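Q: Below you'll find the structures, each written out as structure tokens.
Any read-out appearing in this document is the output of simple, stated calculations on the displayed coordinates, not a laboratory observation. Fair warning: this is a prediction, and the values are worked out from it, not measured in the lab. Cβ atoms are built from the backbone, for glycine too; each structure is taken alone.
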Structure P
């Protein structure tokens with residue numbers, strides 16, 4: 001694996017974040033802060049990064065299973081100093097992750113992707129959320145699985161579209 005890091009210029013962060021989200025949303029991601037793994041294998045679907053220049057934060061959102069709160073804030077970096085795109089030209093998808101550097105004496109945040117089809121990850125996420133909806137209904141009313149599936153799709157779309165739009 002021949003990975004490369006490319007620093008993203010700060011004035012490009014808003015457009016980089018939108019493009020990064022568009023290209024990588026639903027990829028299965030793991031999250032590490034320095035040497036500490038926050039979200040390990042098998043990972044969670046990437047909902048997206050959020051950059052707020054006024055608040056001076058970069059937030060990392062991964063997909064949760066709680067139907068009430070699908071965009072799970074996994075980590076926020078206050079006063080970020082640098083964003084790096086991590087690539088590997090030999091990989092099936094050359095974008096293998098992103099790194100967010102915070103202020104001095106804070107751990108580097110790494111989002112690294114698993115080599116798995118985004119459509120498969122999205123499908124699995126929808127299935128998990130649909131089952132969560134079934135459980136919220138008490139787990140006793142059968143025969144509404146298609147309704148639960150469509151509701152899960154709607155909730156996930158509602159959650160993810162703001163990160164790419």
Structure Q
């Protein structure tokens with residue numbers, strides 16, 4: 001009989017706490033996320049205008065933060081898709097003899113030694129060829145475009 005009374009008392013405590021719990025207000029669909037529109041809208045993406053000048057004719061933008069991959073200062077539409085067997089970037093940027101040298105404005109940026117180093121096997125050995133894991137240039141490097149930030153932020157402004 002005491003067990004039965006204990007269970008009944010426990011049930012009453014749980015029922016009372018559930019009734020006393022505050023009811024969460026629902027969040028309107030247009031207040032979720034960064035875009036202050038309805039989650040049911042299908043927004044049209046912004047059209048980006050990439051720099052249309054030929055390679056070597058655009059100003060290179062400063063990097064976003066220390067050791068950030070540089071942006072590509074020319075159009076790459078004719079180079080896509082970049083694959084292991086079809087990579088037009090290496091035609092101009094395979095310049096290991098230029099590592100550490102001051103380059104003239106408008107000259108190609110050499111692919112850095114890190115891209116010739118197999119970081120999975122021998123981190124200290126720079127090879128004489130581009131490592132196969134580094135063929136997909138636009139995985140890290142993006143073309144410079146005339147855009148406005150989707151979200152304002154201060155990342156990197158203090159570190160420059």
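Q: Assuming 3.4 is distance in nm of label points 7 Å out along Cα→Cβ at positions 26 and 138 as calculated from a single structure, say which of P, Q it is.
A: P
Q: Still on this model: Matching task: -4500 is the computed value of helix-only ellipticity at 222 nm (-39500 (n - 2.57) for each DSSP H run of 4 or more, over all residues; to 500). Pick the structure from P, Q.
A: Q
Q: Here's another thing I want to ask about it. Supply the structure label, taken from P, Q, corresponding to percent of Cα pairs over 25 Å apart with the calculated value 33.
A: Source structure for this number: P.
Q: To continue, here is another question. When distance in nm of label points 7 Å out along Cα→Cβ at positions 82 and 146 is calculated, the result is 5.4; to which of the structures P, Q does this value belong?
A: That value comes from structure P.
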